[in-house]
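K.L.:
Have a look at these structures, which come just after this line.
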Structure I
Amino acid sequence: MRHRQPLQVHLPECTPRTHGPVARWIGRSVLRLGGWRMIGAFPAHRRLMILAAPHSSGWDAVWGLAAKLGLGLDIKFMAKAELFVGPLGWLLTWLGGIPTNRSAPGGLVGEMTRTMAESETLWLVVAPEGTRRRVERWKSGFWRIARPSDVPVVCAYFHYPDRTIGVGEVFELSEDMQADIARIRAWYRPWVGKHRSCD
């Protein structure tokens, strides 16, 4: 099924933007050719933790990056610092990659918490499952970055049955990490990835 309007997303004025018209055309073309669309509305926050789930296939990155390019969004993601060398490093930086050092004081979470807290504008995307395989427990890194930085969490989902990437619920985090992760994971239950859901 092909969608004539692949991007039906509301963007607030504070949305971090990047990329030019050529990159936006490429992103929209990839979505259109794949029959994908993106729907929903991003909240008006300069700092935002974006969750992407269910993450069950390498294709999630293809469609997610196409949507990011198509909208011209400056959404960041984390990658190992060792990857940021040569042409690959240039490409990762252009796509929004942030080099991370796991040996930094406080580890990866500590490093990203400082980066988030010190940034005036930062939209960061994380796959809470941490792997494409089914997991019993989600990684807590997103919570441990967002909560100390007082950053809300917005849930973006992949729904392969109708080839939709959606921007959905916004969660304000509490002091109870396990309860927050449980209610966010419960919100994801209706959405089905390429190989599985979040259940």
Structure II
Amino acid sequence: MIEINLLPQELKAGIKLKSAQAPLASAQKIKKLLSFIPVVLAILACLQIALAIVSMLEASQLRALNNKWGTLEPQRKILEKFNQEYAILSGDAAVTGQLLKGRLLWAPKLYALSVNLPPGVWLNELSLNSVNFSLQGSVVSPQGKEMSLINDFLDNLKKDKAFYGDFTKLELGSVQQRSAGAYKIEDFIIAGTINNK
């Protein structure tokens, strides 16, 4: 048989049971949720404690490193002073190296002059600047070969690599003749251009 219940929803018996059970179910859910709150709070408290412990350990390590840095401060100052002095000295060494590289070594050249100087020829003056070189000398020869001696001297200087290596040109300038008693003397000038590398 079919039963028809025309009562409003709240008054119906089956509905009353269901609606009475609904507040009980939601209350049980709230109880379950409330039981998780202490667990969540306990977990958060543990995390907070763990973070505090890690923070204290990091702070103690930082203090230890700062103390160690403080003890190393005098050594660091000494090292900085050494580095500054080293930079200055290495800069000076570089400048000195460039000067030595670009300078002309005259000791081998003077030796080459003395080795190539023929008998009867003597040197009166040597003058130079950064570009030009001038050598004044005199020659006397009883056989009358003054010009030959001057040319031989100049040719020997040009052939000598120790002397001529730093010159771009070396040539005979003026030659003047004078007399000293019975002897004829030739005064000469050899001019050269220094190769500035």
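K.L.:
If distance in nm of label points 7 Å out along Cα→Cβ at positions 33 and 185 is computed to be 12.8, which of I, II is the source?
P.N.:
Of the structures listed, the value fits II.
K.L.:
Going by relative contact order in percent (Cα under 8 Å, 6 or more apart), which of structures I, II comes out largest?
P.N.:
When relative contact order in percent (Cα under 8 Å, 6 or more apart) is calculated for I, II, structure I comes out on top.
K.L.:
Next question, about the same structure. Using the calculated result -10000 for helix-only ellipticity at 222 nm (-39500 (n - 2.57) for each DSSP H run of 4 or more, over all residues; to 500), pick out the matching structure from I, II.
P.N.:
Label of the source structure: I.
K.L.:
For structures I, II, calculate distance in nm of label points 7 Å out along Cα→Cβ at positions 41 and 137 and state which one comes out highest.
P.N.:
Largest calculated value belongs to II.
K.L.:
One of I, II was used to compute Rg and Dmax of the Cα atoms in Å, and the result was 54.4, 175. Which label is that?
P.N.:
II
Each value in this text was obtained by applying a stated rule to the coordinates, not by laboratory testing. Fair warning: this is a prediction, and the values are worked out from it, not measured in the lab. Cβ atoms are built from the backbone, for glycine too; each structure is taken alone.
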